[in-house]
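Engineer: Below you'll find a set of structures to go through.
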Structure P
Amino acid sequence: MRFGLILLVLLFAVAGAVFGALNSQTVDLDFYFVNIALAKGAALLFAVLLGWLLGGLLVYLSLVVPLRRRVRRQARQLRKHEGSAQAASGVADATAAPEHTQ
């Protein structure tokens, strides 16, 4: 499994290097305030990485944060119910009549 993953990463690294070498022309990016001249390969790599990061951030904010909040709320409720159950069992033990055997 690990060997296959390493092989896959190396394959994509080689494909990226070939892609960058074949697309070495520069592209001018105009961001209204700033003009940047990048190679096509670098511009595409930047766009893919930015999309990957923004997608991960979107998933984190829309799924992970609400699920963590839900888990915290349920853990708090569980502690509350466990505390009340222990208190109830402690009261039941204290009120039970002790048995005297002679």
Structure Q
Amino acid sequence: MLSAHAEMFKAFDEIHALYVLDPDANQKRFNEEGVKILDVIREYENRLCSRSQTTGYAAFTTRLAEKFQELVKSRYPQIDHVGVMIREAEAKEFTLKKINFS
């Protein structure tokens, strides 16, 4: 997977490192590159798991998929943040209403 898509993963390595340092400034590019990477990861996960299901090892498919995702997350800890939209909240004045007990 990594060798077949070496350029794509190299570009994502760079943006992932930048995203870790400054998520707000790099969110848009991280999402754009991350969607492509997630498509490749899902494709290879589906290939891996579909073969194990058809060969009679369906009981182990769930654990295999989890292990694959663990390996992906060990290389890209922020991969779950792909697609997250960060919106800046408008600054609102904080006020409390006065309560009269008389």
Structure R
Amino acid sequence: MDFPVLITGLFGAFVIFGGVMGYVKASSKASLIAGGITGGLLLLSAFLVTQDSTAGKILGIVVSLVLLSQFGPSLFKKFKVMPNLLIVVLGSLAVVTLAFSF
């Protein structure tokens, strides 16, 4: 399996799991919806990358950058490993691996 596919797929699964956990712990429907949509798009991106699709790579980079723009600043305001640090690390890895896979 391709490293970009593995990273993007793991990132997507983690984002979906984080959305579900946000809903369970805080009854946050916004977390559930946002996690489901962005995680689903990342999983779609991973699938498309297996088909050697440029659109899949671009989709993964764009969704990762959106998540980084949300969780990056909050990581610097309030250092929390879960979910901020994990999103920033996995998102950065996804962007780098997808960018170098062109």
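Engineer: To which of P, Q, R does the computed value 100, 43, 13 (Cα extents along the principal axes in Å) belong? Walk me through the intermediate numbers first.
Structural biologist: Working: P: 100, 43, 13; Q: 79, 35, 18; R: 39, 25, 19.
It traces back to P.
Engineer: Of the structures labelled P, Q, R, one was used to calculate helix-only ellipticity at 222 nm (-39500 (n - 2.57) for each DSSP H run of 4 or more, over all residues; to 500), giving -28500. Name it. Don't skip to the end; give the middle numbers.
Structural biologist: Values: P: -25000; Q: -21500; R: -28500.
It traces back to R.
Engineer: Which of P, Q, R yields 15.4 for mean count of other Cβ atoms within 10 Å over residues 25-32, as computed?
Structural biologist: On the way: P: 9.5; Q: 15.4; R: 12.8.
Derived from the structure labelled Q.
Engineer: One of P, Q, R was used to compute distance in nm of label points 7 Å out along Cα→Cβ at positions 17 and 65, and the result was 3.3. Which label is that? Write down the numbers at each step before the final one.
Structural biologist: On the way: P: 4.0; Q: 3.3; R: 2.8.
That value comes from structure Q.
None of the figures in this text is laboratory data; all of them are computed from the coordinates on show. Since this is a predicted model, take the numbers as computed values, not measurements. Cβ atoms are built from the backbone, for glycine too; each structure is taken alone.
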